[in-house]
Structure 1
Amino acid sequence: SNYLYAAMRLGLVKRIYWVIPQRFFEVIDAERRVKDFLRSEASLFDKSDIDKMSLKGLCVAGKVYGAELNICAAETLPSIAEPVVLDIGADYFVVYSSLRNKGMLEGMKIFFDLMGKKALKVVSAEMAYSERSASKRPFHGYVADQVGAALKDPHIMKQENPPELWRHRDIVSSLLSRGEGKGAVEYIASSGREYADESSVKMFRAVGLALVGKTDDSLGIFEDLIRQDKHYAYAVVSMGRDIALTKNAGDAERYFKKVLELRPGFPDALLGYADMLYMQKDYSGALKYYQMAEALVDSLHLQMRIADCFYLLGRMDEAVIHYEKAGSTYDEKIRFDADSNRDSLKRMLELSEKRGENREAKLARRLLNIQ
């Protein structure tokens, strides 16, 4: 979407249809649900723009920065007579398929069938893929390959039988999504052996081995993948975060350290490792890695966690400095989960009030809904 606003200002695009994966339009209060979704996501929408939106046909319509916007589902997208620029995020299908209780491949087929019936006059098609998407798991990278192939050759999705590799991917992905690591590893060993060296299948096997606790074998495959393409480091960090949530800090640490061994200073690995140490209440260790990340990137989350570490270590003057940095980093158009950061906001408010009323105290009160 980064180019769409400029394209509209130049008169190249008349309107935007945002096709969301959620099933809001299957219920009678679709308008309210869409607006609640937009408010919760914050994104780049001004609250006043959201308030002015209304149900128009089977879309929620309004304007964003003066641009005409129609929000709908794949099932409710109206006929469009003008030429269309199609921009698809690969992560769309992770959410779309899951919410309809479908496998990834079936979800893709349903979507492309729907788009085919709309007879869109597509003049250009692009696909976006986020390495850090919150909706996808470490093994979902293959979806981008399949969406790209379907955009190049739409007939693939019309075939009665999908490509054999795609069928294998769908089966293993479903197993891993259910946490069945053993089943995934066994399936690859028995039915997917001819594709054992294919990158997505290697990823599946590495994740399956991680789920059954075979960390050495899992890390060996992940290392091969990162040496093949450095972008696989994102998936290994995601794997480390998943394992950290199971309270298995020892294994999680090995995934973060493997990435840092192969990609020294990789910010996502530094932050993932620091977050894990923070969860373990190792505030000195967490601070070390947060500060290493701070030299490379900056964010509200990072400044808030550095401030928290200083606070919890009793270093209040340094905590104040970073709560102030966090306050200056805050942007209401970028989603910030105040509920999961309530303790941090209370600390910010406490230290700010001790120093007299200031911007950080006002921000903390607002986010905490304190008058």
Structure 2
Amino acid sequence: MKVLYVNEDRHENILLACANPENQNVYIIPRKINGLPDVQNRQHVVKSFSKLYPNHRYNLFYRLKLMLEIKKIADEENPDIIHFVSADEYVRLFGVGLSLLKKYHVILEMHWCVQSRMRNLSRKILYKKIDEFIFHVANIPKEINKRSEYVILPAEHEEVYSKSISRKDLNISSEKIVISMVGSMEKYKGVDILLKALQSVKSDFYLILGGDFKSYREEEIMEMVRTYRENVLLLKGYVKDEIFLKSICASDYVMIPYRKSFEATSGPMTEAIRCGVPIIASNHGNVGYLTKKYHLGYTFKAEDAQDLSTVLEKAITKKFKCDEKYNEYKEQISRKAFRDNLKKIYKKVIEG
């Protein structure tokens, strides 16, 4: 089977997970990727992607130009399936240009499923242009359910560090319960909700906090942690992968206090479960659904700092125990599990 993957965004982990050596894989990407496990892969680096990001991702002219380039490569490669790895933008654009690929089997992989009248209409239109949707969120609209599959997003990394080594490398000598929130800090991730909640926590804790605080000034962050600053490891700016993973592995809990506007799956949450670390997450959306269904940790009322403070007290004094449901989810986020799911979907699409 020959699969043509189109990845215009940052989801290289999915390409690595997709890369089944049994297939002949072809990639249309904005930059060359190292580490793909299949030696027969062909990578087409398309310059049009640079026109789309970061400022023109919904520009019809650039989008159509990109689709013409994709069609040209598809006609050269003649794949059995064209798999768009990050296809959420096509919902906003009603699938512009996808009709150019009507002679191929097309799969769109969706990381969000925001419900609105216009987006639901767009998904219905897309439904007629493609063979299958893959969703990484569970709330699939009923209108497109027959040709849609819910597949859990795979973890990005494979390395796991011991708690003791991670704490040593991060210079954490505290025996207190360690919680962490590390990564890019957009407003929707709710770091301010966490920091305000910690102001009311009476039990001892140690916080690893790091990343690019895009939506906050440094003085705002420092003011919010002022009453417990001596118990905070602050990592400023971009955090490298190794430090990101060691921050997770050093933790007793990873924090996912996302706001209600977030409807997708969390990368830090997935990495925490892969490393065997429970989470404390808001009870809203896909994050809340997965946390409760698979017993991934504690949940609190979304956007409620007071409720989060209460849950933190409980988590610190009553250590969460991972069970069979937790381990079931952990198995599902492996690259092998993801490839197995794709294999079934590809077979379904080819056989009609």
Structure 3
Amino acid sequence: MKKALFVGSIVDTFAGELSQELRNDGWIIDAFIGHRNAAIYPRLSNFFNRVYIPFKPVSQRVLFNPLVLFSFLVLFFFGPQQYSVVHFHYASNPLTILFSWMLRGKFRKILTVYGTDFYGSSKLRKFIIRLTVRNYDVVTFANEQTLKDFAREMALDDCALARLKICRFGLRTLDFCAHKLNSRTTIKRNPPYLVAIGYNGNPAQQHLEIIHHLTQLDPNIKAQIKIVVPMTYGVESSKYKEDVKSVLEQVGVEYQILDSFLSCEEIAQLRFDVDILIQLQISDQFSGSMQEHLYLGAVVITGSWLPYQTFKSENIFFKEIDSVSEVSVELAYVVKHFKELSQNLDQNSDTIFKLSSWQYNRNSWKEIFEKS
């Protein structure tokens, strides 16, 4: 029987969708959750055979939580050998750091490193990751640049380097987006253009900084845009959302904050409606949400500091700026030249689908899970 345990910062996208793909191939997948977002717990039961949840949400600000440790030990000492694979999500997650040392057995250990996980880690966390990285049989990344950055930062020897693999999560939302793609290309888009700021409610999306600079837009540009701010997950406090709303009021354009859970169909509809995405988060690896916007023909403004060399090498069209302070100037340019820029977007759809659909990515995961 093929059976695996997922451990760490498990979310329904990425880890949840991977679980579904593996289950479709005959795997039994359990999950042990270790992150603060308790709201996501009920949804995870749709993706896994069994979900083990700590007695209370784990604070990522605390390295070790005794209750989590105890509950995991109960789980693992009463049946660890039933798993052939243990898949850790987020190298800096306290559960990953702790249990990569503790778990010993014949099972295969896989670590998946995420962009915000690695690039956003403190020096102390990176030092601890360096001590644990050799405990894994395989370490996966979504792009070559992050793999290279990780290898350099961790100062890995040749043996450890051989364990690093490119293995991308698919984006199931692309399947829903595909149904809308043809109608998207036949619609003549005119002002007001719908501008999305970020794709979740985490402060790392830099909403406040972006919106502050948008107050400087010329009134003629403001008259040609509407703003939507998706904050359906990742919000750390209600105060932050109120702060975002307060600064939006100062821009002087029509706006909407989305704060309710969206289904895959609703996410696809949102991507379909958006004409321009401003995606200037502090760190990332291979933004799925950004790819969904690119797939459906939005003009994306993103940061040159983000590791998107894979997109560039595939000739995917998007706009880059070097600082958040440049966003108002770049947005004004995109609005003025929207129809001209839109002509460069047709090639994006096929390329994004080949890069990030499950159709093109499921086999790479199957290979590392089933390798003896």
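Only the coordinates and a few stated rules stand behind these numbers; no lab work does. Source: prediction; values computed, not measured. Cβ atoms are built from the backbone, for glycine too; each structure is taken alone.
Here are the numbers for this structure:
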item: Given 3.8 for distance in nm of label points 7 Å out along Cα→Cβ at positions 102 and 318, calculated: source structure among 1, 2, 3; result: 3
item: Origin of the derived value 39, 31, 21 (Cα extents along the principal axes in Å, for residues 30-117 alone; candidates 1, 2, 3); result: 1
item: Distance in nm of label points 7 Å out along Cα→Cβ at positions 14 and 310 - structure with the largest value, from 1, 2, 3; result: 1
